[in-house]
Structure P
Amino acid sequence: MPRFEPFAAIRYATDDLASLVAPPYDVLSNADLDVLEARSPHNIVRVDVPRGGDDRYDLAAKIMQVWLDNGILAVDSTPSFTIYRMRFTGSTGTQRDIAGVLGGLEVVDAEAGGVLPHERITAAASTDRLELTRATAANLSPVWGLSLAGGLTQLLAEPGEELATVVDGGVQHRVERITDDQRIGAIRNLLASDDVLIADGHHRYGVARMYRDEVRETTGRSDTPAELTLAFVNELIEDQLSVAAIHRVYADIDVADLAAALDRSFELIPTDRPDGETLAAMHKAGLLVLVGRDAAWQLRARPGRFDGVRALDGGWLETALADVPLTVSYQHGLDETLCEVDSGRASAAVLIRPVSVAEIERTAREGLLMPPKSTFFTPKLKTGFVIRSLTG
């Protein structure tokens, strides 16, 4: 089972963080970066998403050191865990509260167990994040892990020392520090009693493994801070997760040819253009929706077509289109997905249903992997509340 340890966190030396924290790097466009940089000369994206030439990683490291030297950032005097709470209104209109803990999660070898992937990952260049980690010697953006150990939510119910609250996009993000040895021990021991499933940040975790191996080779040691990586971990239970779908977007194929290929596995029923109520109707009726620029169809699985295939929409589409030459990409959000089709960047899209929490746990317990981009966990964690140093 993985170790999960407190550490002396690097934090902004103020509780007014609205202009300083940012969404994770992998959801930010250049326009987003422009907005965030304009909010403050000390916004975390100046370190976490450096822009410029080949020297941008060294520049990020220098900026971070200047902030430390000038008191913009400060290092905690004692190791701690950080409770991270998110309060928001869910898709059903009810208030949701998610509570997890930020700490150092053990970096384990692939296939070693303890820290498990939950879906196959798409190829992605890791050079950028590895270069940034080397330059800054810090974990800037946390991996999101789901603990299969029961009881974490209860352990986090009591407030810690409140540090900051930021409200953005209808979501309240609140962080609290825990330094009490007894409480730290209880959290550490619970998380070490069962597996942690990576919900978001598979590539970040892979970079942490590469960096750990480099440090081991350079130092000959296996007891450095590189043995752990910054992670937010919450409990894998229904009321602690908000899971959205990641829809499939198709190019390099005409919508008529895509519809013909899908017709082998699904009954296609003409329908209205999807709107805000479509996703809920899809879940209730057990169907998917194919969308072209000028038409849309409900997709109902043909009886027996997916016998032996996991009841995952992404898996059904992989099976149905296995022999079809096309390009598939991924998009979350109905409006964003429709925009891809309407703009002509894609010829069609298939709207899929969110994966259930029960299916996520079943996948983990059985040691299986979902198709790539099966889940989109929301809300997104902010970067900048906590930085973890890799020196020492």
Structure Q
Amino acid sequence: MALEFARSGRSSVGIEWEIALVDRTTGDLVSIADDVLDALRRPDGSRHPTITGELLLNTVEVVSGVHQTVGGAVADVAGQVAEVRAVVAPRGVDPICSGSHPFGQWYDQAITDKPRYHKLIDRTQWWGRNMMIWGIHVHVGIEDKNKVMPILNGMLTYIPHLQALAASSPYWAGVDTGFASNRAQMFQQLPTAGLPWDLPDWEAWENYVDDMTTTGIIDDVTEVRWDIRPAPRWGTIEVRVCDGVSTTQELGAIAALIQCLVEWMSTRLDAGETVPTMQPWFVRENKWRAARYGLDAEIILDAAGAERLVTDDVRLLIDTLSPVAERLGCLGELLDLHEIIDNGGSYQRQLRVAAEAGGSLPAVVAALSRELEHGLR
């Protein structure tokens, strides 16, 4: 199966940000996405072009346009969150973002009435109904499809860095799971979700998609829900491993890391170098360690099995990537990774708020609402 790969600007960037809607008083999830999207219709009656629905009616997704800088993409989606806030605030509803809702129950949530979602739930049953998860997706443009799989395979080395920095789902249905990112454990239960297969080149990717469609496992390429995947329609690599992030500052920092990593690897390929990879069993172990321990994870660094605390490696990575970030115009955002390490990730802040509030999970939701509106500074 030949898959066309759209033309896109090298290292251009786009962001998708999934936003939950909660009652301002109780912190409960509210299923009003259809009403919100209707209120956001254009004067001609058409749907908002970049604010859309998702699997659950308690969620809206804001989608940036194509930008040359991370700052531009973040400002784009932040403006859309402001549009959502203007609609929901008079209803006593706040937007928040985290990888999971601290105490929401799956059986209370309504599914968006679209055939693709009904098909997903029909197939996945209990696991699909439990997908009360929110994330960010960062697209980075690749100018040559032959670079896609080498860069994707190289990016797998950095899954623990991204997952630890974005981890924001320590609670699930009112339970402290002991994981920094319980979302990571839940999402990979879906068919075609989780870590990518080890595919060496574009032809192997095409053959994989052909096998999956021929056997009816997927209807189209968008149903490959890997943590990192090619996005042929947009001409990008799409990084999907991160939990939903609670502030625009964190969104910018993590998006900058992704953009810089892709450009760094692309430059290495231009120079005739190979992009280092690791054994799939190391990649899988790293994902688990980051999901479990977050910023306290000790991760495997390379094929030789060297190990280091993930935060120490992130700081070294910032130094390595700073010249790339300067060239891409996202150095300020990249340096904000230090803030996440120094002040704690979202999962740590949520646990701290709960402890200070006598275990109150509505207090955690209230804190998430404040963070999205006002940031951490």
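Bear in mind that the values in this text are calculations on the coordinates, not laboratory data. No experiment lies behind these values; they were computed from the predicted model shown. Cβ atoms are built from the backbone, for glycine too; each structure is taken alone.
For which of the structures P, Q does the calculation of Cα Rg over 2.2 N^0.38 Å, for residues 28-163 alone return 1.21?
Values: P: 1.27; Q: 1.21.
Of the structures listed, the value fits Q.
Matching task: -14000 is the computed value of helix-only ellipticity at 222 nm (-39500 (n - 2.57) for each DSSP H run of 4 or more, over all residues; to 500). Pick the structure from P, Q. Numbers along the way, then the final one.
Working: P: -8500; Q: -14000.
Clearly, the read-out refers to Q.
Here FRET efficiency 1/(1 + (r/R0)^6) of positions 236 and 276 (r between Cβ atoms, R0 = 30 Å, to 0.05) has been calculated and equals 0.85, so which of P, Q was it run on? Mind showing how you got there, number by number?
Values: P: 0.55; Q: 0.85.
Here the read-out was taken from Q.
If mean count of other Cβ atoms within 10 Å over residues 100-107 comes out at 19.6 when worked out from the coordinates, which of P, Q was used? Kindly include the intermediate steps, with their values, before the conclusion.
Values: P: 25.0; Q: 19.6.
Source structure for this number: Q.
Going by Cα Rg over 2.2 N^0.38 Å, for residues 188-307 alone, which of structures P, Q comes out largest? Mind showing how you got there, number by number?
Values: P: 1.65; Q: 1.17.
Once Cα Rg over 2.2 N^0.38 Å, for residues 188-307 alone is tallied for P, Q, the winner is P.
Can you spot which of P, Q the value 38, 23, 21 was calculated from, given it is semi-axes √(5λ) of the Cα gyration tensor in Å?
On the way: P: 38, 23, 21; Q: 30, 24, 21.
Only structure P yields this read-out.
Upon calculation of distance in nm of label points 7 Å out along Cα→Cβ at positions 84 and 348 from the atomic coordinates, which of the structures P, Q produces 2.6?
The read-out comes from structure Q.
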